[in-house]
Structure I
Amino acid sequence: MSNKISEAFKRGKAFIPYIACGDPDLETTKLIIEEMATSGADLIELGIPFSDPTAEGPVIHQASLRALASGATTDKIFELVSGLNISTPLIFMTYANVVFSYGAEKFLSCCEELGIAGLILPDVPYEESGEFKEICRAHGVDLISMIAPTSEQRIAKIAGDAEGFIYIVSSLGVTGVRSEISTDIGAIVKTIRASSNKPCAVGFGISTPEQAEKMARYADGVIVGSAIVKIIAEHGRDAVKPVGDYVRCMKEAVSKII
């Protein structure tokens, strides 16, 4: 496991914000990432936009389209990351097609050079992840496994083979803000713990401090995407401070749980 990822979970419950790189533009993205880092984010998930993001709901889908329209490319995102002045570990979230079209070896080589700690590919099922896992390992990047409520009897197998941390998908369907999370996260975490000592973080649908605090009772970390992307959609280039305030508030919420 990447030392950077294990360190991120050693400071109590981790808060992991997501940003769609290039929305509204790359310059604002850079400022928001740096603001997230100073506002208490333990790990930051950077979305590399893709025209057909199958795991995403309308909020992040629209953000990806805005980012692509503003000229965001994988190369430009790598360039942005190289200019960041933060120590917070970073993970990329994108789709297999983005990595394939860039060249998997070249993509992971760039990740290694930039010190990227992990990679999430939501459209690559566990059974088909071997090829990516090999290249990731060769470059010291953890391929993050996702476990959904439908994983059931596969949970132990996926967890036992997991690297970095385990991303628990809280709800069925795509990403998006939800008023209530009814999945029994505690039961999923219990099954994972029997097969793995890797930290677990819950994502998909979390937007309020109350939800974050509740999820932190079961898991080691909380991931939030759509709620942050909504703030950016609303404020555009003026989103830096509102996002920072939100991250601070969510980090405080998860920190209440020891």
Structure II
Amino acid sequence: MKGVLICGGTGSRLRPLTNVFNKSLLPVYHRPLILYPLEIMQKAGIKQVIVITGTEHIDQITRFLGSGSRYGCRCTYRVQEDPKGIAQALGMAEEFAAGDSVCAILGDNVFFDDLSPSIKSFQNGGHVFLKEVPDPKRFGVVEVDGTLVKSVEEKPLQPKSNLAQTGCYLYDNRCFDVIKNLKPSPRGELEITDVTRWYLDQKELGYTVLNDEWVDAGTFESLFKASALVRNKEKLIVDEVKNEALKQLTMNN
């Protein structure tokens, strides 16, 4: 499996910060945003990653990630000069994928669940990661019944569930042929939801419902929320280590 890290878009909702920095390099507590989705790929054992990004500040991303060796992977880069949607960006990875399945993650998504078991066990078809949200109208919405996916809709006015499709997608290599035959949506983009729906139509779409937090860190509020959640998690880990050390010290005495 190959990794596709999609860092497109202009970051307009995060200006003026993105006038200076690429959105994916903005800090989430103690690390740049881009390292969170990259860490998911690392945990899943993905060693080859292509970064798809826009023309703005691409030099910053390439300078930061470099060859990828510092992060246990090998990075390749492609520029999405005319952003026409997530599916279009994914389609640019076809040659890189070289017949393999792909794990595509949006560069501004922060996941707190461990996605690696689902990624490692993926065989074929499609697989999406879902999260219950209070405002499903803002997302691609997935309706499920037991182990089956019943429907997939992009930003529906009357959502059939409160399960949002998050920014991590597992597809086999057929996704590239699907993308080639997509038609732009009314907003002029190739929608990733349409790729997911194709696998649904083939009855080859699986899903995982996330239990922990998920943040689409594309606004000031969500970026702040992601930082606060990461800080709390890091503090919890430190406190657990201290408590365990104190417990061992007490037992030894």
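All of the numbers you see were taken from the coordinates with simple rules; none came from a lab. Keep in mind the model is a prediction, meaning the values are calculated, not measured. Cβ atoms are built from the backbone, for glycine too; each structure is taken alone.
Tell me which of I, II gives 2.3 when you compute distance in nm of label points 7 Å out along Cα→Cβ at positions 6 and 62.
On the way: I: 4.2; II: 2.3.
Source structure: II.
For volume of the Cα convex hull per residue in Å³, for residues 94-205 alone, find whichever of I, II sits highest and give me its label. Mind dumping the intermediate values first?
On the way: I: 105; II: 124.
Going through I, II one by one, volume of the Cα convex hull per residue in Å³, for residues 94-205 alone peaks for structure II.
Given 2.6 as the derived value for distance in nm of label points 7 Å out along Cα→Cβ at positions 46 and 222, which of the supplied structures I, II does it correspond to?
This figure was derived from I.
With distance in nm of label points 7 Å out along Cα→Cβ at positions 134 and 198 computed per structure, which member of I, II shows the largest figure?
Max of distance in nm of label points 7 Å out along Cα→Cβ at positions 134 and 198: II.
Hey, volume of the Cα convex hull per residue in Å³, for residues 70-109 alone derived from one of I, II reads 93; which structure? List each step's numbers first, then the result.
Details: I: 93; II: 109.
Source structure for this number: I.
Quick check on the output: 24, 22, 17 is semi-axes √(5λ) of the Cα gyration tensor in Å, derived from one of I, II. Which one produced it? Display every interim value, and only then the final one.
Details: I: 24, 22, 17; II: 30, 23, 19.
Label of the source structure: I.
Name the one structure among I, II that helix-only ellipticity at 222 nm (-39500 (n - 2.57) for each DSSP H run of 4 or more, over all residues; to 500) of -10000 was derived from. Please report the intermediate quantities before stating the final value.
Details: I: -13000; II: -10000.
Answer by label: II.
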